[in-house]
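The next part holds the structures, each set out as structure tokens.
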Structure P
Amino acid sequence: MPSRACPRNRLGRVTDGTLSPVDPPVRLRPEIVALPAYRQGKPASSSAFKLSSNENPFAPLPAVLAALEDERDINRYPDATALALREKLAAKYRVSADEVHIGAGSVALLAQLLLAAAGPGDEVVYSWRSFEAYPSLVTVTGATGVQVPNRADGGHDLPAIAANIGDRTRAVIVCSPNNPTGSIVTADEFETFMAAVPDDLLVILDEAYAEFVTDAGAVDGTLLLSRYPNLVVLRTFSKAYGLAGLRVGYALGRVAILDAARATAIPLSVTGPGATAAIASLDHEAELLDRVRQIAERRDRLWEDLVAHGWQIPRPQGNFIWLPTGPETSDVAARLADAGLVVRPFPADGIRLSIGEEEAVQKLLQMSEEIVGSLPEGNPARRLG
């Protein structure tokens, strides 16, 4: 019986009934197939501290849990616009409810804004290293990301970002405090930047960690919305308000921009329990912000102690600290993991370490001097001398 050649698909690949572990069985966008999936912070065992996801270490407020107990109509769809929450936030920031847009975390809102602004042939400019979702969100739109290197202190080089804006630029992302380095953009730097960019260019100010900022010179985008019609500010209930598991974020900006973002949104992505918990959190904001103050104080004490031990690290303003361990990143992360501290390594760049329980801080300090002392001379995380 004559042998039959294996059939080939339209791409010329052999299709003998087996599937390659790399190639999908259908035709997909190659740039999407090539994207690495978002990698969540590594979970921790019951005997370890999870410092990998910038979560709030405090348990939810009793008042928030009580509000959730009344959320029993989960067989019904929620209010698609989260109007009650938008009205609450509108009163807080002295804007109209239509100038507030709610999403399943601030990252979902960022995705919607980018889809509304950019497409194939366009560019989106942002600092790097910054939030690791930025490159993939830009790629999904079909646009090209333009990455501008951070300054040596981990902060945004806003003049360089402005210099990289061209005719194809459709959006710029500014992250303050920057995730993962913790460095802020100052109010003066940001206003100088806004004066330099076209007034019809969408500027997205990602302030997911704004509540932890204690530097009086830092930018506060909510105070600038009336001055800059092209500005959208992103914030979230995941970090300071401790609602990471319920996925609620919000955007503040002009109605026409937010309406375009709403048009790209997946309908009904904010759940009723999420909106209810966010409203309850705003009703008890003073208590929550006292917890934020405690985390910020713990962060500052840790930073001072690490610097005293010989670390060279940026002054942090989020609820995390950045260790720019460079080539030794994976080794340092493994040593911390062995000691029960699960952190977020970015190989060849550094380690982001969330501010967790006081016991976790003390455990880190117990091994801090030994680790920094073992780093080779020239490592960016080790101070000279």
Structure Q
Amino acid sequence: MSVVETVTEASQAPSLNLRGEDKEQKAELYPYAHLLPHFSPEQYPPLTPFEHEDPGFRALQHADPRAFLKNATNVVELTPNLGTEIHGVNLVTLDSDGRDQLALEVARRGLVVFRNQHEFIDRGPESYLEWGRHFGRLHIHPTSGHPKDYPQIHLVYKDAKSSFNFEREDSITSTVWHSDVSYELQPPGLTTFFLLSQPTTGGDTLFTSQVSTLKKLSPQFIAFLRTLSAVHSGVEQAEFSRSGKRGGIVRREPVEHVHPVVRRHPVTGDEALYINRQFTRRIVGLKREESEAILKFLYDHIDKSGDLQARVKWQPGTVVLWDNRVTAHSAIVDYGKSNERRHGARITPQAERPIPALEGLELAGV
């Protein structure tokens, strides 16, 4: 079966059993039906490099880089190492300076959670695109569903009958730490995510500080890791879709790129571990057993570092921003038996090609 044929069948997947009046009734009952996953037949060429200007740099020149918080009613650090929750700031009202300052805050804290952002969520896809473009070139995911006519908005979706997530059923855990599409030459930086519909309980998201996971290691080992680079691959995700899952399409041929194992944030200068179980495949230049041993150690370190993690419990109107360069995250798929819908939208601006912490590190080897 060709990709186009697969797309034709999959494009109606969220409403396979609905016809005529039933479909119209569902649209009336669910206010975000216009944002349900659509799987278009368009094919896209390879992504081309671009010059990324991080808005956090501009915020550093402001007299008060945290001025966007002046109307906040409460600002709470979720953990010492990661995450801030902000109340009383309406994202819709942030001007260009305020968005720059927000980008800097997310870079410094890794994760920022806003509550009661119904106005932001309800403004719809055109507003989402305008918001995201302030922070970088918007990424179009090669395999995920998107709202019809808005391929730049990545959707996660699961209900009683359908799942369009990249998930496995042959594991004892649904926790898979990753940094989004790290296989791209220029992976995402600041990312915005929110749920349009959520289960009554469950479906939380875990985050971890990759700055802190790196700092926990011994100086000698960190010095060694700075000399390493690793292959990040989108092939498995594409094959997962081509097997008929996730919507069954691949809009852009999968890529593999080499990134430093330790990267440096361009604005803050923070060094962060940059490997993840979902997309990192091997360390360049090492024999297979050596690469597997080091990666397994690092994955286990990330998995077990509960003191470096934060957990976001979703509430209606919650909008979460994180910096993919210095954090990793995992959805928690613990709500399946409830048969409730979890429907999320992600706005994903790309950033710079990862900067090695070790100046002059060679990034070749795919």
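Read-outs: derived from the displayed coordinates by stated rules, not from any lab. What you see is a predicted model, and the numbers here were worked out from it, not measured in a lab. Cβ atoms are built from the backbone, for glycine too; each structure is taken alone.
At a glance:
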read-out: Value 2.7, calculated as distance in nm of label points 7 Å out along Cα→Cβ at positions 95 and 327, assigned to which of P, Q; value: Q
read-out: Read-out relative contact order in percent (Cα under 8 Å, 6 or more apart), computed value 20, structure in P, Q; value: P
read-out: Comparison of P, Q by FRET efficiency 1/(1 + (r/R0)^6) of positions 87 and 263 (r between Cβ atoms, R0 = 25 Å, to 0.05) - largest value held by; value: P
read-out: helix-only ellipticity at 222 nm (-39500 (n - 2.57) for each DSSP H run of 4 or more, over all residues; to 500) derived as -10500 - corresponding label from P, Q; value: P
read-out: log10 I(q)/I(0) by the Debye sum over Cα atoms at q = 0.07, 0.14, 0.15 Å⁻¹ derived as -0.36, -1.27, -1.40 - corresponding label from P, Q; value: P
read-out: Source structure (of P, Q) for FRET efficiency 1/(1 + (r/R0)^6) of positions 255 and 287 (r between Cβ atoms, R0 = 25 Å, to 0.05), computed value 0.15; value: P
read-out: Top of P, Q by Rg/Rh (Cα atoms, Kirkwood Rh), for residues 239-310 alone, largest first; value: P
read-out: Top of P, Q by distance in nm of label points 7 Å out along Cα→Cβ at positions 223 and 335, largest first; value: Q
